[in-house]
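In structure tokens below, several structures.
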Structure I
Amino acid sequence: MTTFYDLSANTIRGEQISMNDYAGKVVLVVNTASKCGFTPQYQGLQDLYAKYKDQGLVILGFPCNQFGGQEPGANEEIVEACQINYGVDFQMFEKVDVNGSDAHEVFQYLKKALPGLVGQKIKWNFTKFLIGKSGRPIKRYAPTKRPESMEDDILKALNA
């Protein structure tokens, strides 16, 4: 049986990382887009990361262009937009599909573990998944859920 820690992904700079590198951490996985109405959530995500990274919070951003073509740029453009506009320094990964037959394995796993209102699909950019220190997915958040409103759940997971 596959666990979160059995998965891997390529960073936005092309380096493969095992999710096992995050064992014992609280992980927030987010599918992102640079030209979406929810894009300002990058700031909230960065603020959470800055506040809690020393306590064990990791945020993993996965750009996706499957919703309204809102992430059309190449990886280099995505990095630049994230850093210049929002000061993002949490881990960003290569652009991936989150739905369909080519969905990245991280999202296949998370959608199965925590189905949403539309079943095992992701509805839009900035869907978020909280994973506990044990690697068990805890909670899924809709794109409209602002990062700062997840702070209590993150603290609970960090203190578990």
Structure II
Amino acid sequence: MSGNDSIAERIMSMDDATWQRHANPLSVYTRYLGLPLLAMGIWSRIWLGWWSLLPIAAAMLWIWANPRIFPKPNSTDNWASKAVLGERVWLNRKLIPIPAGHRRAALLLSILNGSTSLLAIYGLAMLDAWPTLAGIGGVILAKTWFLDRMVWLFEDMKVDNPAYQRWCY
């Protein structure tokens, strides 16, 4: 790993091979299961007590394993793969600067994601279904919107960057 790796990337141990596997659309789309599974595990504390740690751990294992279990895609010429490639460009922004408009959009979407995450956390803490569901829905919407912006970022950045162009096949 290089010196520009984010904390989340280090926790997830996302090396080049893992990023390539995560660019598989099956990885991208099935990753959406992570938050609902984690929320169900947390909610299950009312029925399972301490045994709820098992579904919570299983959800966290899924979140970690998801980028690793699918093969490298046959092609990166699709929305999901380009979203992952754009995330890599985003994480590399300290070494290769990105346009200000993309930075602003990502910041605003991160604020939306954080706000709706707080709503979900509140709902899970209070065992209140509506804020939990609204928060999860908001997180999924914000993440999807963020991924769509990452596709746009990748398309813009690959034009002038041979390293990013090599990610296309």
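Nothing in this text is a laboratory measurement; each read-out follows from the coordinates by a stated rule. Since we're looking at a predicted model, the values are computed, not measured. Cβ atoms are built from the backbone, for glycine too; each structure is taken alone.
Brief remarks on what is shown
- Comparison of I, II - label where FRET efficiency 1/(1 + (r/R0)^6) of positions 53 and 141 (r between Cβ atoms, R0 = 35 Å, to 0.05) is highest: I
- Read-out FRET efficiency 1/(1 + (r/R0)^6) of positions 37 and 101 (r between Cβ atoms, R0 = 25 Å, to 0.05), computed value 0.35, structure in I, II: I
- For 0.94 (Cα Rg over 2.2 N^0.38 Å, calculated) the corresponding structure among I, II: I
- Given -23000 for helix-only ellipticity at 222 nm (-39500 (n - 2.57) for each DSSP H run of 4 or more, over all residues; to 500), calculated: source structure among I, II: II
- If relative contact order in percent (Cα under 8 Å, 6 or more apart) is computed and equals 30, the structure in I, II: I
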